[in-house]
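Have a look at these structures, which come just after this line.
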Structure 1
Amino acid sequence: MDIHQILEHLPHRYPFLLVDRVVALELGKSIHAYKNVTINEPFFQGHFPHHPVMPGVLIMEALAQAAGILSFKTMDAKPTDDSVFYFVGIDNARFKKPVMPGDQLHLHVEIERQLRGIWKYKAEARVDGVLAAEARLMCARRELAQ
């Protein structure tokens, strides 16, 4: 999937869109996407000016966005103004390697289960094949009150 297709399957926009391309996607199973990390990212101005490192919470958000794409594609649905896909849980998050400008952050997410609108995923972020972060994520699609 290129960026135009990603924009159809995520409600996020700059500066909060954290997925640049989807390399592989198996409906109902897994996704492999990536984020090109550049020095132009707004968070690098303050995290940290003397040693820029991508915040761990944004690595988790990038993984959740990849999970969102996988879920929307699996449901054969697209984001709408009357629902939202909430990030509802992070378990066993571990950060193994700093992610720096110039890195390509590969996002690997697998669906572990889906029950009553709650999705659970196993997620890993890698740089040059080396594990940078991992977690179990949970997301839920909810209708918005009109």
Structure 2
Amino acid sequence: MASSAAKTVEQYLAELPDDRRDAIAEIRSVILENLPDGFVETMSWGMIAYEVPLETFPDTYNKKPLMLAALASQKNHMAVYLTSVYGRPELYDWFVSEYEATGKKMDMGKSCVRFSKLENLPVELVGEAIARVDLDEFLEIYRESRS
């Protein structure tokens, strides 16, 4: 599934094969445990997304909520998107260093960490990355990127 038409997280999870449902659900749980105040879980862009509600920050370039992170089951892999890691070079360097220290093979684009099996992803590190950027800092990252 490259993108889902599911309207709820529960619908999205129900569409997944058992192994992917279990993996996405475990990562989701870690994200929710570490999600800073002010972000909400939604379905957006065909993925499970963790966003700043427009009621909190409506001044976005595309009039859509700003996304801190997302989870997706793609055709050939699963992915967790960490936009805050992409937005702060020092956070990116920390994340890459910590990831490499786990001994797990990293497959990462700009913000997308791809994996085929849950054991290939340092799930607790994803939680740490989510917890490192609170709402105010995330909005600062966004404002800096737009100036």
Figure out for me which of the structures 1, 2 the number -13000 belongs to, where helix-only ellipticity at 222 nm (-39500 (n - 2.57) for each DSSP H run of 4 or more, over all residues; to 500) was derived from the coordinates. 2
For Rg and Dmax of the Cα atoms in Å, the calculated result is 14.7, 44, so let me know which of 1, 2 that is. 2
Looking at structures 1, 2, which one was Kirkwood radius over Cα pairs in Å, for residues 11-90 alone calculated from, given that it came out as 14.0? 1
So if we calculate distance in nm of label points 7 Å out along Cα→Cβ at positions 115 and 131 for every structure here (1, 2), which label has the highest result? 1
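Laboratory data are not the source of any read-out in this text; all were calculated from the coordinates shown. This is a predicted model, so every value here is computed, not measured. Cβ atoms are built from the backbone, for glycine too; each structure is taken alone.
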